[in-house]
Structures are given as structure tokens and as C-alpha cells.
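> Listed after this line are the structures, all set down as C-alpha cells.
Bear in mind these aren't lab numbers, they're just calculated from the coordinates by the rules spelled out. As the structure is a prediction and not an experimental result, all values here were calculated from the model. Cβ atoms are built from the backbone, for glycine too; each structure is taken alone.
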Structure P
Amino acid sequence: MVEQYTPPNVWTMDSESGGKWASINRPDSGARHQQALAVGLHPLQLYSMGTPNGQKVTIMLEELLAVGVKEAEYDAHLINIGDADQFSSGFVDINPNSKIPALQDRSTETPISIFESGSILFYLAEKFGHFLPKDFAARTEVMNWLFWLQGSAPYLGGGFGHFYSYAPEKFEYPINRFSMETKRQLDVLDKQLANHPFIAGSEYSIADIAIWPWYGNLVLGSLYDAADFLDVKSYPNLMRWATQLAERQAVKRGQIVNRTWGEEWEQVAERHSASDIDQALAKQPS
């Protein structure tokens with residue numbers, strides 16, 4: 001019989017919680033070391049890592065470049081969250097929440113700092129006029145699904161992903177609890193996509209760009225190695241959408257930026273020009 005945990009009257013951090021990210025988890029915020037951020041040549045400076053949240057922004061930037069928005073050229077600097085780069089003084093200055101990604105737009109007289117991936121997608125869509133409908137009703141539907149992702153993904157990542165993949169010990173209750181919620185979310189998406197080619201309707205939008213790195217990667221087997229466990233083939237509409245988006249050139253390019261794991265062709269630790277991605281993809285086996 002497992003001994004039941006009794007919470008203390010006042011919680012304190014007596015020891016690390018364990019697991020893959022234990023060394024960087026603390027109950028306080030703010031800078032832990034002094035280090036300025038690198039600044040490249042382009043007006044848009046991205047500080048990120050190729051996790052699903054980071055992929056949202058690099059896919060968006062590559063999509064903008066693909067439709068001819070030259071002003072969307074960007075430098076992507078690696079923030080290695082395992083090494084606590086997100087707690088440098090420079091990063092905290094542009095994102096006091098110390099989470100990737102963070103973007104700085106230096107095209108203005110006073111640089112504009114944008115953090116939270118959904119906010120960055122909305123900012124870029126507004127700034128460049130792409131992937132967000134002008135029609136009020138259609139725009140509202142896109143925003144519905146953008147906010148759905150921002151509220152739902154923590155249950156997939158910090159919930160299911162943590163307890164299924166990263167926790168130092170596996171326990172039935174949290175895995176069952178978050179598996180149930182993850183499958184409910186997959187069912188929500190599958191039913192929405194039964195009637196629409198894209199998440200928010202007939203047009204590809206920032207809703208798709210936000211949701212694919214989490215749920216597309218999950219059902220395609222690239223996240224948590226959990227596709228069979230979650231029986232993702234039972235969501236055919238979601239599978240169709242995920243596969244379709246995976247074939248987009250901008251998605252292929254964006255998902256390997258600020259990535260330091262996987263095959264050699266999948267790793268573009270930093271991106272300062274299109275050739276950085278081109279050179280990596282040229283190594284992909286035919």
C-alpha cells in the first residue's frame with residue numbers, strides 16, 4: 001500500500017522535485033545570472049528553443065517569408081532551457097516570466113518585446129497582415145482556437161507529457177487523469193476538423209500554426225512517443241490535418257530551427273539567414 005501524502009500547512013521547497021527539468025524548477029522568478037542577449041542583423045530577434053512552443057513562432061516566420069514578406073527575416077538565437085539560459089538578465093528583461101519563446105522587434109524607435117507564443121503569433125499576424133482574417137466573425141473564430149490552444153496545451157505538456165514521459169516515477173492516477181484529458185482534446189480537434197479543412201474554417205491561420213506543433217507532432221509520433229498509447233489513429237480527421245500541414249515547406253523549415261537534437265539535418269541551433277536551414281535540409285536522406 002502506497003503511503004498517502006499529507007500536505008504541510010505551509011509549502012516550502014525542501015528539495016528538488018526530480019525528473020528531467022528538476023534542476024531549473026524553483027518557486028521564485030527573476031534573473032539568476034548576468035548575461036546580455038546576442039543581437040543579429042535583422043529587425044526581428046527571436047530567443048527560443050525548438051520545443052512545440054518555439055516551433056509555433058519559427059513556423060510562423062517561415063510562413064511569412066514563404067508568402068513574400070521580406071520584412072519577416074529574422075535571427076533565431078538558441079535559449080537552452082536545460083542550461084537555464086532563460087534566467088539570464090538579458091532574457092528576463094524581455095520576458096519576466098522566463099519562458100521561451102520571446103521576440104524583440106527592433107524595427108521601431110523603441111524596441112518592442114513580445115512574450116508568450118500566442119501573443120507573438122498575433123503580433124506577427126497583425127504586423128504583416130497574414131494568417132488572420134479581416135472578417136470579424138472569421139477572425140473571432142481564429143482567436144477562439146488560438147486561446148483554446150493556450151489553455152489546453154499545458155494539460156498536454158505539463159500534465160500528460162510530464163507524468164507519462166518525464167516524471168522520475170510513473171503513477172497510475174496522474175497518467176490516467178491527463179491521458180483522459182488529452183484524448184478529450186484530441187476528440188475536440190477531430191470533430192472540428194470533420195467539417196473544416198483547417199482548425200478555424202476554410203483558411204490556414206495562426207490557429208493551425210499554434211496547434212500543430214503540439215497536437216500535430218503528438219499524433220504523428222514526434223512528441224512523447226505516445227501515439228500508440230493514445231490510439232491516435234482513432235482520430236482520422238486530425239491525422240489528415242496533421243499530415244497535410246507536415247508537408248508544408250514552411251512547417252518543415254520552422255520545426256528544425258533552434259533544435260539541438262535528432263538527426264543532423266533536423267538541427268539548426270541558430271538561424272541567421274535562409275541558408276542556415278537550406279544547408280541542414282540538404283543533408284536529409286533522399
Structure Q
Amino acid sequence: MLAIFKKELRSYFTSMVGYLFIGFFLAIVGIYFMAYNLQGGYANFEYVLNSMVFVFVILVPILTMRLMAEEKRQKTDQLLFTSPLSVSKIVIGKYLAVLTVFLSTMVITMFYPLILSKYGTVSFKLAYTGVLGFILVGAAYLAIGLFLSALVESQAIAAVVTFVVLLVTYLMQGIVSLLPTSNQAAWLIFSAIALLIAIALYFMVHNATVAIGLGVVLEAACTIVYFVKPSLYDGLVVKVFNWFSVIDRFDNFMNGILDLAGIVYYISIVVIFIFLTIQSLNKRRWR
């Protein structure tokens with residue numbers, strides 16, 4: 001795993017990707033720091049981080065698009081699969097490498113509250129709780145990007161798909177407010193989600209029988225619940241979609257609250273998508 005980690009980390013800095021990410025990220029941080037804290041006179045560094053969250057939607061696809069898609073395009077994934085390393089170690093090594101690139105920018109970012117404290121009183125609790133939340137959001141998004149990169153062979157397609165998925169999660173609160181709340185609408189929405197899950201499973205395992213079987217079971221379950229006890233759909237759309245709002249839980253960290261439920265949520269996102277990536281690659285390894 002250490003060899004994979006070193007190889008991936010080196011690749012970010014032998015190409016321009018790592019430097020572009022760090023340079024662009026720090027440039028945006030500097031702009032917001034200047035606007036909010038130096039010129040605006042605010043002593044709250046967390047305002048900068050709150051405005052920075054949208055950058056993940058742009059930068060994470062660029063950072064993760066090559067992780068697995070490039071291996072598939074160049075057919076070097078076959079070399080990885082025939083190596084003594086397990087797929088889980090390969091995936092974790094790649095994830096830790098891209099996470100290290102992100103954390104390297106955050107180490108520099110952590111100095112900004114210290115700089116700000118030279119000009120006035122700064123609440124380090126608020127600032128560094130916000131930094132922790134920001135790191136957790138980034139870690140979750142990187143895991144999602146890794147998984148999506150494992151599903152396709154083209155870096156460009158991986159970048160576009162990741163951008164769309166992250167954009168949807170970023171805008172999830174607004175999207176939820178536009179969704180209908182009736183039982184029938186909820187049934188149709190969950191039926192559509194069941195279909196999407198079946199399609200996603202097919203791309204992961206490339207087994208039509210399994211994907212169709214799961215799709216039929218999920219569609220049947222949604223229909224049975226609707227006709228037997230439609231009240232179960234009351235408010236369910238909002239609850240389910242809010243769960244996918246990665247940004248929603250960041251608000252507590254912004255307010256200086258060390259949200260243990262939020263920490264568990266973000267770590268769960270990381271674990272789930274690393275697990276899904278491993279399963280996707282394991283299926284391809286033994287085809």
C-alpha cells in the first residue's frame with residue numbers, strides 16, 4: 001500500500017495537477033481572506049471556509065478523475081490486479097495519496113487564523129472547528145470522486161460525472177425545496193431512484209441479471225409500500241434527500257459546534273465509497 005501511495009503522490013507532482021490544485025486553492029483562500037478578514041474587518045476565518053466550499057465542486061473532479069480512469073485507459077490496471085497487493089490496499093493507497101495533496105493545502109490554510117490574530121481577537125475554537133468540518137467535507141468528496149473514477153475509462157467523463165454529482169449534493173437543499181411532497185410524487189421519485197440504483201449496480205458489477213433482479217425487488221417494494229401504507233412516504237423525500245446533502249452538516253462546524261454526528265456522517269461517506277470502489281474493482285479483477 002505504501003508503494004501505491006508514494007507512486008500516486010509522486011504522480012501529482014511530476015504532472016501539473018498537484019501544483020494547479022494547490023495554487024488555485026490557495027489563491028481562492030487568499031482572495032476571500034483579503035475580502036472578508038483584512039478589508040471587511042471580520043475576525044471570523046470560518047466565513048472564508050464557508051465561501052470556499054463551492055471550490056470542491058470544481059477542484060475535486062480535476063484531482064480525482066485520473067485515479068482509476070487513467071489506469072483503465074492505459075490498461076495498467078491489469079498490472080495492479082495481478083500484483084501481490086489486494087484491491088483494498090490499492091484503493092486505500094490511492095485515496096490516501098489524493099487526501100494528502102488536499103491536506104497539504106489545509107496545513108497552509110491553518111496559519112491564516114494565526115495571522116489574523118495579530119490584528120485583533122480571533123476565536124480559535126470557531127476557526128479550527130470550521131477547518132475540521134472543511135477537511136471532513138473535502139475527504140468525503142474525494143472518496144466520492146475516487147468511486148466515480150473507478151466506473152469509467154475516460155478522465156474527461158470521470159471529471160464531468162463527478163462535477164455533476166458534487167454539484168447536485170452542493171445544491172441538494174435547494175433541490176429538496178422544489179420537490180413535490182405528496183405520497184404519489186414520493187412513490188414516483190423513489191421508483192426512479194430504484195431504477196438508478198439498478199443501473200449503477202450494472203455499471204459496477206456488469207451483471208445484467210443481478211442489476212435487473214435488484215431493480216425489480218426495489219420497484220416492487222416501493223409499489224407495495226405505496227398501496228399498503230402510503231403514509232410512510234410522508235416527508236420521506238425530504239429526509240432521504242437531506243441525508244445526501246453533504247454541505248448541510250458543515251453548518252454546525254461553521255458555528256463552532258463539534259458535531260459528533262456530523263463527524264460520523266462524513267467518515268461513513270468515506271468508508272462507504274471506498275468500499276464501493278473496492279467492490280467495483282474486485283468484480284472487474286475476476287471477470
Structure R
Amino acid sequence: MLLTGGSNATRGRYGWLRRIEHLDPVRDHHEIHRITAGFEFPWDYTRALEFALFRTYCVPSIAELLQRTGEFENRPQKRYDDTSLLMAELLEHGYDSPRGKESLRVVNRMHGKYDISNDDMLYVLTTFIYEPLDWIERYGWRPLHPNERLAAFHFYREVGIRMGIREIPADFQELYRFKSEYERVHFRNTPAVHVVGVYTRDLFCSWFPRPLRPAVALGVTAMLDPLMLTAFGFTPAPGWLRPVAERSLRLRARALRFFPPRSTSTIAHAPNNRTYPGYPVGYSPSDLGADRNRGRPVA
């Protein structure tokens with residue numbers, strides 16, 4: 001049974017970690033991953049998944065599909081919200097729960113409208129596993145336990161199987177090698193990759209007051225690695241900016257060590273969501289990604 005907080009949160013800052021240490025990363029992968037993403041590192045997981053999605057747009061076939069659909073030109077915020085909330089539903093409730101199954105039906109319906117290669121689907125899946133893990137290892141308030149790393153792998157592997165993705169490696173390191181090689185071979189600078197990259201960077205900037213947006217754009221660019229910068233064709237940020245950004249993130253992590261443990265998960269609760277105000281109140285996963293209601297529940 002999944003925990004809601006309570007006893008583990010009252011056992012001190014490392015109460016959740018002690019719980020994770022006693023769980024099995026294969027059998028209990030959903031519980032472990034929900035604790036990691038929803039209780040221990042919710043802000044980090046959100047930021048990491050934003051950059052994970054950004055990373056997938058360096059693959060020309062993915063960027064060209066997004067450009068053809070017009071989603072990033074016309075409704076970038078809605079596409080971002082649909083993806084993040086559907087993944088949040090799976091994480092909060094589990095892929096075999098009623099809301100999880102409903103979310104998977106929406107995901108499969110959305111993907112089923114397009115001719116997407118199995119390898120592209122598999123690559124996108126890898127970013128949901130490894131990008132948050134790498135982010136937390138760099139900027140998290142504590143190191144990840146091995147159980148957390150394996151649980152993330154097994155959770156998203158099961159999600160991938162239910163999405164119909166074929167030939168998902170059963171080994172953590174083997175799938176990571178696939179991800180690294182796929183990026184080495186497929187990341188390229190094309191007109192579509194550049195355009196979708198600009199749309200995405202502009203979307204991130206739109207979340208801030210207009211006077212701050214040039215600085216935000218520089219900050220986003222500073223956090224991209226050389227492979228991404230080359231693929232998007234972005235001018236690198238000033239060399240001093242990334243160390244400053246990373247130092248700020250690590251200072252935040254140090255401060256968080258003194259915070260009380262989180263007692264409730266808000267993974268799938270986004271009342272300030274820009275497309276679905278008040279989410280999840282008044283909404284079900286089937287409302288996500290639905291063109292018929294333009295992001296609002298049918299009355």
C-alpha cells in the first residue's frame with residue numbers, strides 16, 4: 001500500500017530514505033519512485049523533466065513531427081501541460097490504477113495518430129528515467145539511494161510496456177547505453193530542431209515577467225550541455241553563468257537539508273496550472289490532450 005505521509009514524515013529528515021532502504025526496487029518500484037518524486041525531490045523532478053522534454057527535441061524526427069502538428073507553434077503551453085500532468089497521474093496513482101489506465105489510454109491515443117518509430121518512443125522513455133536521476137545526483141539535497149535509481153527504471157519500463165514500446169532492455173545500464181548512443185548518433189542541427197528549440201525556450205521564458213525574460217533565456221541556455229547547444233544551434237551563454245547557476249542550485253540543496261520532511265504528495269495536484277485551472281478538481285485524465293474542450297472539462 002502506498003503511503004500518504006504520516007509516520008515516515010515524522011521520523012526526521014531522513015525518514016523517507018529509511019523507508020526506501022527497506023523496500024524492494026523491483027516489487028515496490030512505484031512506491032519508491034512516488035516517494036522520491038513526490039516527497040523527497042518534487043521541485044527537482046519537475047525541473048529535470050522540463051529539460052528532459054527539451055532534450056528529446058534535439059532528435060530531428062521528433063522535432064519535425066512537432067513542427068508538422070503545429071502544437072509548438074500554436075499551443076506550446078498546452079502540450080507541455082498535457083505531457084506533465086499525464087505523467088504526474090501515472091506517478092501519483094500508478095499505471096494500473098483507474099486514473100493511471102485512463103492516462104495511458106490518452107497517451108496511446110495521442111501517439112497513435114502519428115507514425116512514430118519504436119526507437120524514438122524508447123528514447124523519449126529513457127529521458128524520463130535518467131534525466132531526473134542525473135539532475136538529483138548533481139543538485140539534490142541528498143544522494144539517491146540505489147533503490148531509487150532502480151525503482152525509476154522499473155517504473156518507467158512498465159509504463160513503456162503498457163505504451164506498446166518494444167524491446168525495452170531489462171537492464172538499467174543497457175538502457176542507459178542505448179540513450180547515450182542514440183543521442184550521439186541522432187542529435188543534429190536541422191531547421192526543425194532549431195525552431196522547436198526556440199519555441200521551447202520561449203515557453204520557459206513566458207513563465208516569468210517580461211523584463212526578466214532575456215535573463216531567463218540566458219539561464220536556460222547556460223543549463224544545456226554541448227550536445228544540446230549544437231543541435232539547437234544556440235549561442236552558448238557566457239562562461240561564468242553556468243557555474244553561478246549550479247552554485248545556486250547546490251546552495252538551495254544545502255538549505256533543504258534542514259527543512260522538515262514533506263508529509264503530502266502534490267505530484268498530480270496543480271491548481272495553478274496554466275491550461276487546466278484548479279487541476280485536478282473538475283478534471284479527469286481523459287480531459288488532458290482533448291482538442292474538443294481546448295483544455296477545459298466538458299460540462
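> Which structure, out of P, Q, R, was mean projected area of the Cα convex hull in nm², for residues 20-67 alone derived from, given a value of 5.2?
Values: P: 5.2; Q: 3.3; R: 4.6.
Clearly, the read-out refers to P.
> Any idea which of P, Q, R comes out highest on distance in nm of label points 7 Å out along Cα→Cβ at positions 164 and 276?
On the way: P: 3.2; Q: 1.5; R: 2.2.
Comparing P, Q, R by distance in nm of label points 7 Å out along Cα→Cβ at positions 164 and 276, the maximum is at P.
> To which of P, Q, R does the computed value -25000 (helix-only ellipticity at 222 nm (-39500 (n - 2.57) for each DSSP H run of 4 or more, over all residues; to 500)) belong? Each step should come with its number before you reach the end.
Values: P: -11500; Q: -25000; R: -19000.
Computing helix-only ellipticity at 222 nm (-39500 (n - 2.57) for each DSSP H run of 4 or more, over all residues; to 500) on every structure in P, Q, R gives -25000 only for Q.
> Still on this structure: One of P, Q, R was used to compute relative contact order in percent (Cα under 8 Å, 6 or more apart), and the answer was 26. Which one was it? List each step's numbers first, then the result.
Details: P: 21; Q: 26; R: 31.
Label of the source structure: Q.
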